[in-house]
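Have a look at these structures, which come just after this line.
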Structure I
Amino acid sequence: MTLTYIISGFAVGTLVGLTGVGGGSLMTPLLTLLFGVSPAVAVGTDLAFASITKATGTLTHRLRGSVEWHVVRLLCIGALPAALVATLALKYFGGLSQELGQIIRYSIAVSVLLTVIAILYRSKLIAWINAHPERQLEGKKLAGATIIAGAILGILVTISSIGAGAIGATILVLLYPKMPAAHVAGTDIAYAVPLTAIAAIGHWWLGSINWELLGSLLLGSVPGITLGSLAAKAVPEKFLRGILATTLTLVACKLVL
């Protein structure tokens, strides 16, 4: 089974390296559906997995100067307290109960579908924003919207481990349409590090992290992400995102049914 986990980590890591999204959206449902891991443990393990991998990505983007730290700060102001509140709520309502597991399962399905929407319609959303500059927020309104977006993502990520990638990046594009693509990716990864770390610590407190499983996934994902990143320029992005969107839609349907 350990070899299977390593292979799965490699496959997901490669896809993330190729497309930039899909880590939590694929890993959590994969652990739940294919390997029979309980939803709570799948979420907790994936959050720990994400915090480690995204920390490496943040270092790279920092060296390249592609992180908007003032935006990271606003997102964290909303996301980190929300993650703590969500963790306490999970503890209060029973972190590992069967009922909560079902709630998490449906939360994962909803988050996956939101990710699919973000993948498929991101370019159209950007085009609409650019065509209506009067609708773009500025100043205090923009800062407030960023904090609120961070809070929503904090709750979503803590409950389902999904949302920090494609959904977070899409929100950044909508709020900051003039931000370069490389800075969107760097900022999205940077704010997700403390968020996933706090959420992972919360799930560790709840007892919902499988450390042996985490180690196996990391053994596969690190070379997978490296390989995917190197191959990304050779594969059409539209083709990759179509595959990812189709896969995630099937995953969401399976979770619900």
Structure II
Amino acid sequence: MKTPKAWSDIFNAIKTHATIVLVVLDARDPEGTYPLAIEEYIRQKCPSKRFILVLNKADLITPDILQSWLHYFQKRGFLCFYASALKKDGINFLKSQILRYRDPESVNKILVVGYPNTGKSSIITALLKQKKTAQKSSEAGSTRGLQLLKLPGWSNTYLLDTPGVVPYDETEDEISLALKGAIKVSKIKNSQAVFEEIYNRATPEKLKEAYDVSFTNIDEFTEALGRKRGRLKKGNEVNEPEIWALVIRDWQRNVILYHTVPPD
């Protein structure tokens, strides 16, 4: 959700309600899914608030890359942990850290924030140990408004769910937002450019692994995948826009494996 009201609601919730702010990042691209505006707001307006990072989807990257990202954020002074909401890995430890830093003498509201498609709602559901609590979707913008959710078994402790938010910097380009899953495929204006960036980032090896097709360049990849999936138009030609959309959607749904590395 990219509106001034959404950000205003989140900033107000941080200032007036939150005991702890839990920021969910995509472990494959932690820096790219890091909401810098929230860190800056906390440091400027309410520096006493506890700020915790969780690298979700940890099962999609190798242990050495995961550890390098943990070290990167910890070296910068953050409390940072990893989890896989899908595999339920790291959830109990994350819950123990929330318990450790909450205030047992008062009502605690753990504000959970993150980009669309980082698995924020899945983390909430895993923490609640319930199958149907926080709404989950692989499409951007599925959560609306702030939702207060009671943590079972914990007295005076709640999770405060927020809409998935895109960067506060409204100048961020469409390619970057699409790769983070912050834009629905149907809303992307230049899907070819996003598709080409995915080809470059994923590498041909990963694409061959994901789709089981042979090719030597991007044009051959488009042709091979289009014919394998039957995405053809009149004249038996490959429908390229459909292939672009298919690959972008698979990228956002974790079908294509990839990862980034820390700057240092």
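Where a number appears in this text, it was derived from the coordinates with a stated rule and is not lab data. Worth saying up front: this structure is predicted, and the values here are computed from it rather than measured. Cβ atoms are built from the backbone, for glycine too; each structure is taken alone.
Each of I, II could give helix-only ellipticity at 222 nm (-39500 (n - 2.57) for each DSSP H run of 4 or more, over all residues; to 500), but the derived value -12500 comes from II.
For the read-out relative contact order in percent (Cα under 8 Å, 6 or more apart), a value of 20 was computed from one structure; give its label from I, II. Kindly include the intermediate steps, with their values, before the conclusion.
Values: I: 45; II: 20.
Of the options listed, only II reproduces it.
Tell me which structure, out of I, II, gives 4.7 once distance in nm of label points 7 Å out along Cα→Cβ at positions 81 and 241 is calculated.
Values: I: 3.4; II: 4.7.
Source structure: II.
Out of I, II, which has the highest value for Rg/Rh (Cα atoms, Kirkwood Rh)?
On the way: I: 0.95; II: 1.01.
Once Rg/Rh (Cα atoms, Kirkwood Rh) is worked out for each structure, II has the highest.
In terms of mean count of other Cβ atoms within 10 Å over residues 153-160, the structure with the greatest value among I, II is I.
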